[in-house]
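For reference, the structures are reproduced in the following blocks.
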Structure I
Amino acid sequence: MTDTARKTLTAERVAVVGLRERRRARTREDIEAAALGLFLEHGYDATTIEEIAEAALISPRTFFRYFASKEDVLLARGRDEMTLAARSLAERPPEEPLMDSLRELLQIFAALHSTDRERQLCRIHLCTTTPHLAAAFLEMIHGMELVLRDFVALRLGLEASGRRPRLVAAAFGTAFRVAAETWQESDGAEDMTLLVRENVETLVAPLLEGGTAPGP
C-alpha cells in the first residue's frame with residue numbers, strides 16, 4: 001500500500017469514527033430531551049423507560065446502551081462534569097495560589113452551564129424537588145467535595161482528613177448546592193454562574209486567604 005493510499009484510508013476511518021460519535025451524541029441528546037419532557041409532563045416517578053424509548057423513537061434496549069437508568073439521564077452529565085473538574089484541578093500549575101485554582105474551576109462550570117440552559121434548569125429542578133433524585137444529587141456533590149478535599153490537602157501539604165481541607169471542600173459544595181437551589185427557585189432568572197462565584201467568594205475565600213482560616 002502506498003503512503004498516499006494509507007493516508008486516505010486513515011482519513012476515511014477517522015471520518016467514519018467521527019460520524020459514528022456524532023450519531024451517538026445525537027441519539028443521547030434525543031433520549032435526554034424525550035425523558036426531560038416526559039418527566040416534566042407526567043412526573044419522574046410516573047414515567048417509564050419504555051415511554052422514554054418510545055418518545056425518542058428507539059427501543060428500550062437502545063436506551064440502556066446510553067443510560068443505566070432513569071436517574072442516569074438526569075445525573076450522567078453532572079457526573080461527567082465532576083470528572084472534568086477533577087482532571088482540570090490535577091492539571092493546574094502547582095505554584096498557582098490555591099484560591100486561583102478554584103476560581104479557574106468555576107470558569108469550567110460557567111462554560112458548562114452557559115450552554116443548554118433550559119435543560120440544565122430542568123435537571124436541577126427535578127433533582128431538587130424529587131426526593132429520590134435529591135439524595136442522589138447530594139451524593140454527587142459530596143463526590144465533588146471529596147475530590148476538592150484531596151486537592152486542597154495536597155496543595156497545603158496537609159492530611160486529607162484534616163479540618164481545613166474538609167472545611168474548604170464542604171464550603172465549596174455548599175456554595176454550589178445553594179446556588180443551584182437559588183437558580184431553580186428563581187426559575188432561571190438569576191445567573192447560575194454568578195451565584196456560584198459569589199457563594200464561593202463568601203464561603204471559601206476566607207478559609208484560604210486569611211481572615212477566619214482555621215488551622216490544619
Structure II
Amino acid sequence: MYQDNYPETLKAAYLVNVPSYFSWVFNIFKPFLNAVTLSKIKICKTDEWQDEIKKIVDPKVLPAFLGGLRTDPDGNPKCNTLVNWDSKIDTSFYLKQNMNPGGIDDESMKTTTIQQRSVFQLPVEIKTTGTVLKWVFRTKEYNIRFGLFYKKDKKSRQEEILPVENVDCQVIPEENQFVCEKTGIYILYFDNSYSWMTAKQLFYKIETENPNVIEANNN
C-alpha cells in the first residue's frame with residue numbers, strides 16, 4: 001500500500017554491512033515489492049557504499065564523513081552546520097518537570113493509590129447553587145477512568161453527570177470544571193476496576209469557587 005500510494009517518497013536506500021541472514025529475510029519480502037521500489041534499494045559491502053552514493057550525489061556537496069569533499073568552514077568533516085547530530089536533551093526540557101498546574105511535585109496536590117480492581121470516590125458537598133467545582137488530576141503511570149456523579153443527600157440514589165471514560169493523564173494532567181446548578185453531594189469517581197494487576201498512584205487537587213465571589217470579581 002505504501003509503495004502504491006507514495007511511490008516517490010523513497011528516493012534511495014543503502015543497506016551497509018548487513019548480517020549474513022539478511023539475504024534470506026529480504027528474499028521473503030521481495031515478491032511484495034514492485035520493480036521500481038526494488039531498484040532503489042542497494043545492498044553494499046563495507047568498502048562499496050561510498051562509491052554508490054557518489055553515483056547520485058555530487059562529491060562537492062556530499063559531507064566528507066560520507067566520502068565526499070564538503071566540510072565546515074573550520075574544516076570539520078562531520079559538517080555540524082549542515083547535519084543535526086543527536087545529543088543529550090537537557091533535563092530542563094523534560095515535560096514532567098515543567099507541568100503547571102498539576103505536576104507531581106506540586107505541594108498543593110494530594111495523593112492516593114487506587115489498587116487494582118478498585119475505585120476511589122471523592123465526595124464534595126455543595127451548599128450554594130452556581131458553585132464551580134474544579135479539579136485537576138494525573139496518574140504517575142498509566143491511564144485511569146474518571147466520571148462525575150451527583151446525589152441530593154447521603155440517602156439519595158446516585159445519578160451520573162459525566163460518564164466514566166478513560167483518561168490518559170499520566171503525562172498531561174486532566175483539568176476541568178463543572179457548574180453545580182443544584183446543591184447536594186458531587187462525587188468525583190476514579191475507576192481502576194478494569195485493571196487486573198496494576199495499582200495507580202493518583203495526584204489530585206479539588207477546589208470550589210463561590211458564584212458570589214466570581215460575580216464580584218467580574219464587576
Structure III
Amino acid sequence: MSKERTHEKIIYRSLIIGDTHIPDRAQNIPVEIINSLLEDKEENKPFNNIFFTGDIVKSDAVINFLQELAAKDNILYVQGNMDGFYGTKNPLKALISPPSIPNLRIGLIHGHQIRPRGDIDQLRDYAEKINVHILISGHTHADFIVLDDNRLLLNPGSAVGAWSFIASKIPSYIIFQLSLINDHKYGAKVVLYRLKKTIKKQTIKYILIISPNKKYKVAIKERRF
C-alpha cells in the first residue's frame with residue numbers, strides 16, 4: 001500500500017445535489033437516496049458543505065432534508081431557470097474556498113448560462129473566467145465528472161431523475177471528499193451515486209497540488225493508485 005494513502009486524513013466532505021423539480025416533475029427524492037444519505041451522515045458526520053445546483057422549484061421538504069445533512073449556513077443554493085416561476089430566489093452563482101484549503105476555489109452555478117447546455121468547453125472557459133478550480137453545475141440532469149485543462153467540472157445530475165432533453169432519468173448525486181497527503185498535496189475523491197434498481201457507485205480520484213507561493217495556483221491530475 002502507498003505510504004501517501006496510509007497517512008491521508010480526510011479534511012473536507014461535501015454533497016453535490018440538485019434539480020429536484022419538486023413538485024412539477026417529481027413528488028419526492030427517492031427513499032433509497034434519502035436513506036443512503038442519512039446512513040452516510042451516521043457514518044461520517046454532517047457534510048462540511050452542500051452544493052445545490054438549482055431548480056429546487058418549491059419544496060420545504062427538500063430544504064428540511066438538506067438541513068438534516070449539514071448546518072443551514074453551510075448549504076449553498078443557486079437559482080435554477082425554473083425556480084423563478086415558483087417564487088424561489090437564490091443567487092446565480094456561489095464561490096467558496098474550504099477553510100482548510102483557502103487557495104482552492106469552488107464555483108457553483110445552475111448551468112442555464114451555458115449554451116449549448118452542458119457544453120464542456122464553455123464550462124471550462126466559464127470556470128477560468130470566474131477563477132475557480134472546481135466548477136459545479138446542473139441544469140442538464142445528465143451527470144458527469146470531467147477534468148479539462150486543469151479545471152474539474154462536476155454535474156450531479158438530477159436527484160429525482162427528472163426528465164430533460166439529454167438525461168437518462170436515473171436519479172443521481174455526488175459526494176466530494178478532500179484528504180491531506182502532505183503540506184501542499186491533497187487527495188480528492190469524487191463519488192457519483194446512481195439509483196437504478198439499487199444505488200451504484202463510480203469513484204474517480206485526483207491529486208491536487210497547491211502552490212505555497214502563488215495565490216490560487218492549483219494543479220489537478222487524475223490519480224492512478
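One of I, II, III was used to calculate mean count of other Cβ atoms within 10 Å over residues 33-40, giving 11.6; which? Working shown, then result.
Details: I: 19.1; II: 11.6; III: 16.0.
Only structure II yields this read-out.
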Q: Work out which structure the value 1, 7, 15, 20, 21, 17, 11, 5, 2, 1, 0 belongs to, where P(r) over Cα pairs in 5 Å bins from 0, in percent was derived from one of I, II, III.
A: III
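Comparing FRET efficiency 1/(1 + (r/R0)^6) of positions 73 and 153 (r between Cβ atoms, R0 = 30 Å, to 0.05) across I, II, III, which is largest?
Details: I: 0.30; II: 0.00; III: 0.70.
Answer by largest value of FRET efficiency 1/(1 + (r/R0)^6) of positions 73 and 153 (r between Cβ atoms, R0 = 30 Å, to 0.05): III.
Rule-based calculations on the coordinates, nothing more; no lab input. Everything numeric in this text was worked out from a predicted model, so none of it was measured. Cβ atoms are built from the backbone, for glycine too; each structure is taken alone.
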